[in-house]
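Structures are listed in the sections that come next.
Values quoted throughout were computed directly from the atomic coordinates according to the rules given, and no laboratory measurement underlies them. In this text the structure is predicted, and so the values were computed from the model without any measurement. Cβ atoms are built from the backbone, for glycine too; each structure is taken alone.
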Structure P
Amino acid sequence: MRNWKLWIWPGLATVACLTALAIWFQAGIVESDLQSRALAALSEDNGWAKVSLKGRDLTLTGLAPDEASQHQALETVRSIHGVRVANNASTLLPEEKPYRLSVEKTADGVALRGFVPNESARANIVAALSNLLPGIAVTDQMKLARGAPDGLVELVSYGMAPLTRFSTGSLELTDATLRVTGQALNPDDHEAALAALSAEPPAGGVLESVDIAPASVAGDYIWSVLMEADGMELSGYAPDADARNAILAAAKASRPELPVNDRMRFATGVPAGIDWQAAATEALGLTSSLSDGTVSIRGRVLDVSGRAIDGKAFRRVQERLSAGFASGLVLGTSDIGLAVTSPYVWAATRDDTEIVLSGVLPNEAVRARLSQIARLKFGTLGIVDTQEIAAGAPEGFEAAALAALQALSRLDDDAVARIEDQTLILRGAALNQSAKSEIARLLEDGLPEGFAGQPAIDLAAAPEAPLSAAACQAELNRLAATNTVLFDTAEAAIQDHSYGFLDRVAFAMRRCGQARLEISGHTDSDGAAAANLDLSERRAKSVLAFMIAAGVTADRMTAIGHGEGKPVASNTSDAGKAANRRIEFRVLN
């Protein structure tokens, strides 16, 4: 036993080493667990914070955005189970006074400069900018600093909103004060940018200044005043805010009893030699003599239309127009009337030889358009025009009259369409059930707002005695001589002008017993021959489909396209080409 120490001491040394290693590994596990739990607790509200541990003693580090966040983070880690001591080694961000942030949009992208209180605010501002201007290059030069105003992100988002309307522009934020400048992309964007800044800034912010440079006008520089019984509307362009305000004041002074709706927009491009403010003021001077009407300026030319209040007012307007304009304007058109008709009555009647247009209509332009449309719909029928020009037309009159002509074109002879104020009265017989249904839909859904239809439509009955094949062909030839089928350019869609003509062709076919009909399509020589052949066949099939809907059984008809192969006139003239673009109807048996 003399050598027992030789056996005991090595064993004790081994046990001591193993114990030390166990303690060291256990401490590492504790530190790792505490650090994980501390960082998890800090991540939600204090992502800036970092921690280090020595045993169960924790040290808070990092750049705190403010003292409150620093205190909150310290309290958070102190409350973590297992932490013995929590020391604060974090530092505060530098403070900026005044607190500045700028957003500048250039041709190269958008640059962000200045300060943000934390990374969350940075991310939110960059995200708001990316959503506003997707795909634009963003240069972020913002730094972290304390002293941000309340609602910084909301204030910046509010100030950035107009940037999408600018070719170049900037937002400058100093504490809670905003200044916005920019170059408008176009006049509409100028107004949209102003509208975006019209609401009060959020979070108690102050919009100190807005300086938007007007865009240049593409086209004529225009301005107009529309005057109605319930108010006056200004539209068009003004070169700057001073001119716009002066024009608005002149409008209110010209007719103090009327409210003024200002829809003017800012734009540059006033014609040389024109004082635009003086020109608009001269134009407004005419409105004092009008009960309603429009005075407009396009470039250097002034046009006026409307109704004078009375005879004296009518003479005042004429004298004023004759005297010329000091602003540099020249007179274009003048259409001043007096008569007001009530009720406002217009009518179109048809028989087998002519269309009679009677009653009143608002102006010569409407007369010309109605006559042109009537010619397309009624072909060679004579048009007797006894219409007179008179004021008092309800809004939407022209559209209602065009609807009346469309409906009338699909009725048999001895039909009438009559407008009384805002009521369209229709009397006659439709040539097939499809036409009757479509007329009903037109009167229900196709009239202008405020108009109502009052139909009395019967269904025309075909004569009992069928036509022979020869008589059927003769009737089809007679109809073909009165009109033609019109299609959309280079398409197979039938224009509604031709519905009435095809109704009559279908009605004739229903009188032809079991006679079979060939519908052939033809084109002019413009374009490729193969394309013309395809187009002619599609057009013939469109007519066949119309005939089926109009009551002609499908097994009695066939559709064929001949393209440009069977011209009836020379393709060297527009008239010849028009004659070659045709649909022909041929009885086969």
Structure Q
Amino acid sequence: MKTYRPPAAPAAILRKPDRVLEAIKQIGVLVHQRDYAKAESGALELLRDNPNRPDVHNLLGIIYKQQNRRGLALKHLEFAAKAEPQNPIYLNNVGRFYLDAKVIELALPFLHNALLINPKQLETLLAIGEYYRDVGKAALALPYLERARALSPDDERVKMGIAESLDVLGRQDEADALFEELRRGITFSVMALYRLAMNRPGDQHGPLIAEAEQRLKEEGMTAPLAQMLHTSLGFMHEKAGRYPAAFRHFAEANRLVKPDFGGDSFHNWVDDVISTFTPEVMQAHSHLANTSQLPVLIVGMPRSGTTLTEQVIASHRQVAGAGELVRIHMLARSMNFAPGSAVEMFLTRLQTMPAEVLRNIGESYVKLLQFHRPNALRVIDKMPHNFANLGLVALLWPQARIIHCKRNPMDTCWSCFQNPLNDSHSYSCDLTILGQYYRDYARLMAHWKRVLPLQIYELDYERFTSDFEAEARKLIEFIGLPWDEACLSFHEGDSTVKTLSRGQVRSPIYRSSVERWRRYEQELQPLLSALGDLAR
């Protein structure tokens, strides 16, 4: 008797496609093409028919993240990770979200769990490397990045991650060897050339100058890359003493930036703050305070010596440096305490927020500082532009110590103009606007010193570099700690220095940055005029 066998299924049935998966791939192409509106529409349609599929939620989270719609992005990315907690891609995406959003204390658990599940997931190894650089521990980044290099030895992202980590640790020769490789690559060739121009002495600049000038002639050179090339040429000509040529390149680099800074808006906001923030207002809201003495905020204009100051203090055995944290800035914006918003709106928001919420805000910032080093007695937040947020700081953390770094206004502004700051500093791309911005900063700081119940220490850069030990001792006394001789050897440490001042803080104190602006005095007349009586 024959055994009955059902007929074979047609090949089309055996290969039954996952139509949702196919649609996700097609939408992924739209994301790659940056057609986010069409991608979002397609993903939402998929979600309506498949409301519980993690891959659809993950896709939608990625789309919203690309659109900078962070609340929606996190909602969908977390749905995917919770639905499939063993999926390393979904865990990585949540960790990557927190890393990009600078909520660094939440990023690492997701990234580590992703790596435990898939130790060969390249994106996670890169993200953990970036994480450790962000928290000022680049030495811990290197093992992960070396694992990534073993998996993908030719990946330029991996090489750049290693080079950046070595560079911020002061291991310049090793970093430059990788920058040389990247200079001959595709993705990071201009960035690598810029790094080499900054790191190498002037007598080695000949080939770099020729290459940068040739690259500027290439068709399709984007404005950001051209800006980097002009900045590189500016510094190389400056090192050779060719100051007019250097200025031309610095000016062209700034001309390529599309400034979106509203000078009038900032000026009017400073007026609003000065008229609204009075001692009486501070007293009326004093009940909001978190009494922690952990925070030390270093504020001032960029390029005023904030990095040097942080490195000296953070060399103390009971102090940790957290770098430039954006948390207070994010909080200020969320509470309408930012240029473009009426200060009265901020005070109204304060009065309507539940006391528990405000206490949680104060405590969460202290926990962020503790996260960097739990046993530290002081933790430094070196975000210079927290000078604008000191009213909020005084209300929430009145025991914080504030170190206000001041430097010759002309040297400060010229250094801002020379160096490629990020998009939030577009005021620095025009000499007149830059001078006006400095004046508004100066009068806001003068107001804070009059009305705030904060301990504010005025640190003069020129005095700091001429009488270093005496000034360093005053700083440590100001933050309420006993003197530590390690502060005098700040340049010998292995800390991570991510800012443009990394060269200075790897060397003993020097004064060659004092009055550098005078090399360009003729070209800087617009800045001198804008600064007016503040120029010196």
Structure R
Amino acid sequence: MLGDESLKEIRKIALKNAVDYGKADDKSVLSKAISKIPQKDRNIPEIREAVSRIVIEINSYNKERLETEYGQYKNEFDEYEKARAERTSKVNMTLDGVSEGNFVTRFPPEPSGYMHIGHAKAVFLESEFVRIYKGKLWLYFDDTNAEKEKQEFVDAFKVDLKWLGIAFDKEYYASDNIEKMYAYAKELLNKNGAYVCLCSADKIKDMRSKGLGCEHKLQDTGENLALWKKMIDREFEENQAILRFNGRMDDQNTAMRDPTLFRIKKHAHYRQGDKYTVWPTYDFNTPIMDSLNGVTDALRSKEYELRDELNYALLDMLGLRKPRIRSFSRFEIIDNNTHKREIRALISEGKLDSYDDPRLVTIIGLRNRGITPEAIKEFVLKSGMSKVESKVSMDVLLAENRRVVDGSALRLFAVEDPVELVVEKGDARSKLRLHPNKDIGFREYDIDGSFYISKKDAEGEKELRLKDLYDVRIISLLEDKIIAERVDGIKPVKIIQWVSKKESRQCMLEYIGNLMKDGEFNSQSLKKVNALAEGYVERLNEGDVVQFERIGYFKFAKKDGMVFFSL
């Protein structure tokens, strides 16, 4: 059974959540509570039950009671937020050996898919260091895989980067530099730093795992140059010949065991057409391109760390300047997916609409859902240059986004699972603020006493306050409606939102959940709920963000069908 201190912690978290976002959210409170509650009390089912019970209670408070309850903890939360802001603003945002005005880095996407939140972490880190050190940022398309790359993806990256607010000082493409790569490959062959291998892929894999070299490793320079010329002259088919680094096959670093530097790809390239069939790998062209383009510091996720030694070895053999390589942890969203092949499969199977599906953490998907660039930036920079692997809940991004949009999101009413409420002598003129803290206007309705309210709000209640209108006492509950009378001088426990019957509009609320569950596609990741909203929704523009009070934040996604995406 949860102790008093644990219950108090849950209550504090729920109060803070309700004050920040208009109402407390079970999932958000639960995720924070689990991390705060002592290990001895960390019984998840018990915590979940306590969170649900406390959230229901706090969401029934009127504004005055909520502020009173929260007031006793306000100083504590203010101090925590101040300390957190100071801590996160400084975390890992320095680079050893870098001085102001002497920093050049690059963002190197492969245009074989759409930009996702992992890319956003890299480019925001790079952009921040450029700002801190007054440096330069290049946009470098690593486009040497003709089979997978498309102009569509190049264009999409540019659109997404512009939307994120990232500016570049120069743009260039690996595929425009193939002749240079050929020249460096020939130089490497002359220095016995590479050789042409004719082994099968299976044999290469087997011998690399055993730390053994093949017969081609012993070829002399002349033979290797002749085979290389045959590769360039298109005398080999795909997979018949590759150029390999000449390293140590028994090296403890498996990345040094003669990796592939060039391979044959006979697919037409989106930019170069059929001009080339022999293409460099990332391991070859990227360190050389970095060196040639004046990159001082290459930032990349730590999954490539084993390849740092190979990059430096290649540049040493070729007598080229070596940029510093900086590693940071990969960014993984719990129960989501950024793997291109798997996303393509979900789209082809009809489980996702396209790459802009709001359940995805592609940048176009996040933009479509209503996530702001500011929220994405704050979210991805929290871990800075830490190498500690970070698995982060989508709830953290959503909370950051709600903080960003809160000041501009209009407050409106909507009801789910509606039931008609008829109030005797209920005629009135309503004037409702569009935002509780900003003077941005009102919406006004003539009320004739006929409403829709959520059925669950009337269950077990005798008296209700229709928010910002008047109080009612329930007289009778009929099968298809509720009859009530208008009363004054009472203090109902529950304050509810409502929609005037004659001003109601049909709308669709689409609740977006996690894409994956237990490693499989989550068939419940999108839930559509029919609802009734107040007439003001007709005045919204697609893309506007609103808070349907006591329901949550939503982006107005489509006028056709009045569709709203949950935030």
(message) Please compute volume of the Cα convex hull per residue in Å³ for structures P, Q, R and give me the label with the greatest value.
(response) P
(request) For the read-out distance in nm of label points 7 Å out along Cα→Cβ at positions 361 and 417, a value of 1.2 was computed from one structure; give its label from P, Q, R. (result) P
